[in-house]
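Following this line, the structures themselves.
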Structure I
């Protein structure tokens with residue numbers, strides 16, 4: 001998938017919370033399991049897991065506070081996607097699945113967007129966690145069933161877990177690495193036996209697992225792309241699809257969870273049609289023409305200059321900045337250190353010095369963005385200053401393997417005046433390159449063997465060429481030959497899966513409470529597995545140890561310095577040329593929607609919107625009259 005993240009599309013794990021693949025640990029809800037049987041049956045259970053003193057919502061809550069429980073159901077919405085898809089199996093490396101195929105599946109728990117540290121029982125009506133953290137038991141709701149009417153049982157949960165770990169993306173093997181095995185106690189109770197580990201977030205990690213139908217896959221090979229219409233238990237089913245062109249989801253009218261508090265007021269559209277476009281410009285024109293109802297805008301120039309068309313002027317379409325308050329993670333030009341060219345830290349730092357963010361922000365982005373200075377930006381997890389206290393104690397054993405300046409100098413990115421004259425930073429970059437064995441000869445940067453410094457920047461959308469091409473010109477000033485290649489999303493994903501690239505634009509989303517996903521992002525084991533999220537090939541025993549500190553942090557007070565230490569080491573290794581972030585979600589839509597009044601931390605919770613039939617009719621009438 002384009003964002004390399006199937007979980008982001010799952011209902012109940014929206015925005016950065018899902019994209020981070022992490023849920024917070026829950027130190028106060030390790031519910032003791034009575035030793036009355038081999039898996040501890042007969043124990044007390046709870047309805048939620050949270051880092052807070054208690055869940056924000058009571059046991060008998062009727063709905064999440066940011067929804068309208070009386071939202072009308074029905075109507076149709078047309079969305080757009082860039083790229084293509086060739087199958088429905090988004091859990092494996094092979095092929096390309098639709099970005100939002102997760103609408104078909106349910107999870108054991110569902111997150112409250114406005115409670116970053118809390119998830120509530122969904123498929124599971126009760127959660128039991130052993131006092132010694134050796135196992136966790138989920139009790140399934142007896143009303144849960146798949147779209148074909150077959151009951152959803154513990155056998156499906158066990159089969160899903162085993163299959164994802166065996167045949168799914170490498171991410172799953174890393175993510176579930178501390179789980180010994182899953183076992184069905186009976187039709188409704190499933191126990192996960194955990195390895196001895198201080199990792200407290202495992203129950204929540206297991207809770208976000210989508211549950212697949214074992215009987216549907218009985219005569220199918222899960223490791224292969226799926227072209228048959230998939231079966232799920234979630235709020236939508238696939239009504240029709242034309243590979244590479246469009247997919248239509250139909251709301252399940254007898255959805256088993258319709259009246260659950262984790263669902264009420266959500267999934268209101270009767271039909272969702274997603275049209276696929278190979279070109280972002282064509283997709284935008286389709287929106288302007290009313291062929292697409294809603295879109296998010298990620299190009300600052302377009303947001304500033306392209307939304308002054310008649311429908312906006314007449315109020316038939318609207319554009320809004322929706323404030324969001326989630327961690328923004330890291331986006332940037334990622335260097336593949338599997339390539340010999342990028343294995344020297346000084347080279348990587350030099351490439352960062354060449355990039356002129358201030359010029360880009362002023363000339364390309366209308367000063368809309370803030371520079372990213374941390375892998376955990378816009379959150380308390382971002383490091384700053386110089387290490388001290390608990391963070392310093394974590395770093396001290398590795399002092400000999402770390403840059404000396406990490407301990408004495410606050411990390412900072414190069415800054416320019418935005419004029420385009422980056423002479424001082426260019427000089428610093430050349431000095432670093434010379435230390436690494438590179439010299440300018442006949443206006444080309446070469447090493448002692450006469451090999452030229454040349455590499456390719458791989459992209460999957462033309463919009464980023466506006467940033468990459470100026471960067472190429474700046475690199476040329478110090479003798480580096482860089483080229484830009486933009487490929488279609490399917491080819492791009494395959495090249496990323498096999499790490500067949502020099503540099504690319506990568507995104508590492510984060511949550512309020514980083515955890516197991518860091519294993520997949522940064523560790524040596526992940527660097528060796530094709531299809532993993534360790535795009536840069538980070539393989540450093542220091543980073544491995546610091547990631548372990550994050551995963552095993554016993555509480556929030558230990559987690560913060562552990563993440564700070566990891567962040568600092570990643571930054572000082574210059575694996576990426578950091579980009580920028582935006583503290584809002586830019587959306588544009590035709591005037592046919594209703595939505596709850598309450599704001600959400602993620603800025604946008606589109607599954608809580610609905611079609612306002614009166615507005616839709618007024619808008620359609622005005623468009624027919626030529627007012628758009």
Structure II
């Protein structure tokens with residue numbers, strides 16, 4: 001009997017997948033995606049060895065994804081085999097990759113047509129071909145549908161494009177990709193990489209409500225690039241999309257994916273990697289193999305270099321490449337990643353497949369609000385932040401009412417008020433008037449430039465202005481409005497017509513907003529915009545500045561602590577005396593939130609270099 005048990009144990013262990021070797025980094029992996037055009041060159045071992053020697057001498061890589069198809073072209077069997085054998089010999093993990101794009105006839109990216117028999121057959125064939133070579137497949141983010149050929153317009157019928165494409169791509173995921181891949185190789189895990197344009201997913205067929213359950217895993221496109229580029233994405237997106245996809249996939253999010261697109265300065269590339277990992281992504285994928293050899297010139301050297309910034313140009317070495325930048329970035333974040341706990345933040349409810357107030361949470365992140373987007377209404381949160389997206393939930397007002405009855409706080413944006421004004425009347429009667437052109441926020445300060453805001457109109461003594469806005473000293477509207485409902489408070493945040501104007505708000509306005517919204521976060525910032533805060537459940541936090549100049553901010557911790565310690569330098573900062581919270585505030589504004597913040601807190605002054613981060617432990 002004893003020998004029988006030993007044999008069973010041996011066979012059991014033998015059936016388990018091989019454990020991967022220890023990685024080069026403390027708690028996360030760095031991977032590289034290799035496009036089909038480069039993989040097809042890998043039958044030339046001399047070329048491959050030369051390129052890999054160049055890349056790996058600068059950057060430590062744990063894993064590669066070897067692409068089997070892109071733009072209508074297959075990677076040859078010989079090239080796939082050569083690539084797998086090479087990386088196995090280098091003890092580098094590998095998986096497969098697919099980009100579902102046909103050959104373009106327009107010069108633009110095109111997607112497959114998923115309505116014609118020919119298109120559907122080809123999609124299935126690609127999945128089967130790739131699964132025959134790999135136990136893991138990562139789809140590049142073109143598994144969506146933008147085709148409007150005559151077959152698609154006929155199949156769509158009277159449905160909206162969003163309805164049609166969601167149904168179409170759910171079917172394609174299950175019956176053309178995942179199912180066939182599993183049939184060919186039952187061990188194969190098929191992972192969908194979702195792009196950075198998450199606000200527009202449903203219109204192109206990405207279904208965050210049902211797809212994560214179909215696929216074996218998900219990945220996040222964290223390429224925030226530059227806000228001046230085509231997509232106008234904010235840097236905070238590289239963090240926020242990790243958090244949202246992790247919450248929506250119930251922990252199946254395997255990593256983030258960055259590239260060097262639109263890199264106007266080298267620090268921007270490093271920032272994408274840091275933000276991805278501050279979101280606690282377990283892996284960061286670099287797109288793509290060929291570009292890592294690209295030479296980097298002085299034209300992307302920031303004017304702030306040489307001042308002790310987190311990304312240090314002087315560490316790049318001779319003849320730097322993109323791999324050099326990535327290496328310096330990962331080495332720096334590696335100093336803190338494993339010391340950070342699970343992210344915590346201000347819960348913001350974004351139902352799956354909802355739209356509205358596009359990317360507003362990322363702007364909030366850039367003004368120092370640590371946001372945790374969730375696809376479910378967070379009934380356990382002390383404060384919930386709701387944007388126009390939440391109107392997608394037809395039971396939203398009932399959920400708000402229950403939250404208020406429980407003595408909690410709900411913050412709604414002016415955009416959401418416009419969507420649900422009539423339903424909201426049972427809680428507070430509001431109207432949205434014309435527009436204001438303002439820069440005077442009373443005792444909270446003035447902005448340098450005027451901004452356009454919607455006028456939120458309320459009934460006197462039914463609601464109160466918490467942050468007032470003045471116009472020429474004779475008119476005014478609330479920037480932040482409070483209305484009591486039983487034991488809770490509904491707050492209305494007026495959002496400027498241009499979200500960019502949030503960055504122009506005076507520090508007094510930002511500090512008050514952080515105070516009102518921050519009940520569930522043990523730490524908050526005081527200071528200007530374009531400085532972000534990331535908080536964790538083990539008394540650690542990160543402050544990152546996206547400013548071009550050094551900045552001093554104050555960190556306010558709700559629980560008394562003796563000091564905070566820099567996780568990299570070991571420097572200790574002791575608290576300074578905190579001013580009385582009632583200073584400058586009228587008596588009627590001394591609400592439950594004021595009472596909460598008038599309790600023992602500690603305030604610490606922290607200086608952050610340009611485009612740099614500092615990580616701390618509260619002790």
Structure III
């Protein structure tokens with residue numbers, strides 16, 4: 001929970017400032033709406049995702065399993081782009097806010113040179129340090145996360161509790177706040193509704209709560225780490241116990257964060273303990289901006305909230321805040337390291353090194369430094385992109401969970417059951433709420449979708465070029481077999497080396513009698529030379545690694561090897577030919593010419609596993625078998 005919590009709980013470092021910037025003195029009301037959506041929306045959705053993906057693939061993996069083909073791959077790549085936006089901006093925004101806390105500390109200002117009092121170098125140093133820690137090892141990351149979360153949450157609880165107690169002890173402050181919002185004085189530049197009164201205030205809060213969406217981060221990371229959760233002591237891999245414990249993790253984190261969010265918004269967002277001008281970006285950036293709770297901890301409030309608060313306590317709190325904000329990137333980095341190798345290399349849409357741990361850490365660290373430089377280490381400038389990434393992932397999880405419930409009901413025959421219908425209706429309503437929240441956030445802050453689109457465009461571009469570049473790899477994973485008899489027969493074929501001529505045969509194009517007669521005539525193959533036919537049946541060509549299912553049959557005295565669930569025809573023929581040539585004389589593979597334009601054939605080869613099969617097989621064999629004497633011969637006529 002602490003590894004996920006460094007992302008989730010650390011948002012308290014900047015969430016109160018963002019809440020006031022977006023909702024003004026309605027921040028506590030809007031935060032209450034956010035908490036309701038979290039507990040009644042995000043929590044049930046991700047509890048379902050945890051149950052559907054005990055292997056840790058998360059909502060993206062759940063959606064991937066529902067569909068096949070290129071449209072499914074495209075949807076996954078787009079979601080990976082949004083996830084990359086979420087995780088990368090989590091790291092850069094959190095490090096930038098950590099730098100903001102550090103450069104605002106009086107002790108730091110008094111004891112460091114001027115160049116270290118700027119956010120940019122401090123932010124970049126924190127990002128490089130985080131990357132270095134991941135290169136050292138994952139165990140150290142988890143241990144440090146636990147210590148940081150316990151310290152930060154404890155200190156934050158002291159500040160929030162002291163602030164709430166002060167408000168309760170001085171009811172005139174709360175009365176002042178309630179009077180202000182009742183009269184329509186919300187400290188909002190542009191309120192979505194006009195008028196005043198409790199109903200108007202609640203209506204405005206419901207409309208603007210998407211601006212506070214950063215307070216819902218952390219759920220996707222939680223389900224991505226389910227594979228790290230122990231099942232039972234006797235069986236750590238027990239899926240049922242692992243799912244139950246992950247759900248307990250999500251519930252505990254959500255309840256704890258809900259209390260902290262409500263308390264912090266009441267303390268910081270009511271124009272009482274913190275004056276409203278100290279939470280403004282313009283015309284002059286307020287002292288509490290990006291560090292509202294630290295502002296109170298340092299005793300900078302005009303109210304004597306607690307005798308404990310002052311420069312010493314504030315510095316201690318700054319240290320804990322800086323560390324957890326810096327380390328919030330740990331859960332984001334862990335999410336990236338879990339997600340990217342799971343999808344892109346498997347699709348052939350990233351270089352092979354992208355599945356390696358350390359090179360990937362270095363690559364992501366460089367991306368983080370670039371993003372920090374582009375945004376000039378500004379926390380507010382990155383909030384829109386962060387919220388967009390979080391909300392799109394939550395929306396996709398909600399839609400995917402609803403679709404999964406319908407699929408399960410159809411499989412179990414419970415579509416008409418009233419309890420199942422009520423549950424599906426609730427999930428549909430949650431999905432609509434998240435769709436509204438996402439659209440409202442994009443409309444309010446279009447820079448978020450622009451930044452996310454850049455990430456998506458980068459993912460798609462890299463994916464396309466990688467797929468083209470790696471298309472000539474043999475990319476064979478394994479042969480699967482229809483049954484044990486097929487496995488034994490294949491083993492015998494390889495051992496005996498009886499067949500020296502392999503004839504690929506397109507199923508349904510013509511009979512084997514006609515095919516054999518044409519092949520023997522065109523290639524002048526004598527009647528006593530044994531032929532073996534190879535039938536290849538298409539599978540999902542959008543997959544990259546090939547794992548055909550082999551079987552065999554005899555038809556009119558002719559021997560036929562059948563390959564099903566094939567990703568690429570050329571790659572399957574090449575692999576079969578290479579394996580059959582390991583003993584005895586390398587066999588000959590005989591083809592007819594492929595018809596069609598070169599561009600069309602190349603397109604079919606890349607995207608549909610077809611294309612110019614003879615030339616593709618020749619190129620694959622030549623690359624895979626460097627010695628000509630052991631290489632199968634490709635003949636075309």
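Values in this text are rule-based calculations from the coordinates and carry no lab data. What you see is a predicted model, and the numbers here were worked out from it, not measured in a lab. Cβ atoms are built from the backbone, for glycine too; each structure is taken alone.
Quick one: distance in nm of label points 7 Å out along Cα→Cβ at positions 98 and 458 came out at 2.7 when computed from one of I, II, III, so which one is it? It would help to have the intermediate numbers written out before the result.
Values: I: 2.7; II: 5.3; III: 2.0.
Going through each structure in turn, the value belongs to I.
Tell me which structure, out of I, II, III, gives 3.6 once distance in nm of label points 7 Å out along Cα→Cβ at positions 466 and 530 is calculated. Working shown, then result.
Working: I: 3.6; II: 2.7; III: 4.4.
Here the read-out was taken from I.
Comparing distance in nm of label points 7 Å out along Cα→Cβ at positions 522 and 570 across I, II, III, which structure shows the greatest value? Answer by largest value of distance in nm of label points 7 Å out along Cα→Cβ at positions 522 and 570: II. Figure out for me which of the structures I, II, III the number 30.5, 105 belongs to, where Rg and Dmax of the Cα atoms in Å was derived from the coordinates. Among I, II, III, the structure yielding 30.5, 105 for Rg and Dmax of the Cα atoms in Å is III.
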